1. State the single structure among P, Q that was used to calculate mean count of other Cβ atoms within 10 Å over residues 118-125, giving 11.2.
2. Using distance in nm of label points 7 Å out along Cα→Cβ at positions 14 and 110 as the calculated read-out, with 3.0 as its value, let me know the right label among P, Q.
3. Can you say which of P, Q returns 36 when relative contact order in percent (Cα under 8 Å, 6 or more apart) is computed?
4. Here mean projected area of the Cα convex hull in nm² was calculated and came to 10.0; which of the structures P, Q was it taken from?
5. If helix-only ellipticity at 222 nm (-39500 (n - 2.57) for each DSSP H run of 4 or more, over all residues; to 500) comes out at -1000 when worked out from the coordinates, which of P, Q was used?
Structure P
Amino acid sequence: MTRTIILFGTESGNAEMVAEDLASELGGDPIAVVADMTDFDIADFTPTDAYIVVCSTHGDGELPSGARPLFDALQEAQPSLAGIRYSIFGLGDRSYETYSHGSEIIDEQLRSLGAERVGVYGRHDASDGSLPNDDALEWMRAVFIPA
């Protein structure tokens, strides 16, 4: 059975809450496992798993501190991620010029290493008053199909 790893990168905890809700919707552990980008070992990327990446944006369009360890490890090691398939959901506020840029940074890094993004890029816009969990669940139900 394909396992789904839901990686989250957060500053204030919103991306983690979204990741937990997505995992619950998929059936929870061991089918869907939530993993913090601060702890995820890049050696654990495997093509037999499906991935959902949930990432917020911090400051002036930067990665949240919770995404930085994974990004830095990928940047330093430059592993081949060929065969890795992932979907991505970004959190941000459209009223800022750098809306959802944190997730775009991670997306670009994964693709540059050979990973393949599948499905529509999901985004939550905090300026419209919607809840990120609701938007993410709606997005996942519409586009995410485990490998």
Structure Q
Amino acid sequence: EDDRGFFARVWCKEEFTKYGLCGEMVQGSISYNRQKGTLRGMHFQLPPYEETKIVRCTQGSIFDVIIDLRPMSQTYTHWYGVELTAENRKTLVIPPGFAHGFQTLMDRTEVFYLISEFYHPEAASGVRWDDPAFAIDWPHIGRRILS
């Protein structure tokens, strides 16, 4: 970062492969959300089409959540949430076997994804955002907008 701004690498095949993460991304997507309180998720794809996702908020802010759905994992059914904003420039890497979703914290929020697998409708799955088995502590910001 300097007086002109900044440059940041979002994804590097060599680095991801080195750390045992997915070394290929096949698509990039953008989710634009008009209103604060929009909730999307909790989505994942079933084997053999599991995905690695790289997520960054490029405008506005979100509370981003992942849930570990890998039955043999020590953190099975545990969730993790983080605030991603255009200002903090944090990026979240979501490994295969995790459900993913987010809630917008501001109007006019945009989220950018890199995804390792093409969308396969027959493998698309999800869990409820408010499932008591996970007890996700979503921010209380007024009205939620659900699809």
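1. On the way: P: 18.4; Q: 11.2.
Answer by label: Q.
2. Numbers: P: 1.9; Q: 3.0.
The structure behind it is Q.
3. Details: P: 25; Q: 36.
Clearly, the read-out refers to Q.
4. On the way: P: 7.7; Q: 10.0.
Label of the source structure: Q.
5. Structure of origin is Q.
A short reminder: the numbers here are calculations on the coordinates, not readings from a lab. Please read all numbers here as calculations on a predicted model, not as lab measurements. Cβ atoms are built from the backbone, for glycine too; each structure is taken alone.
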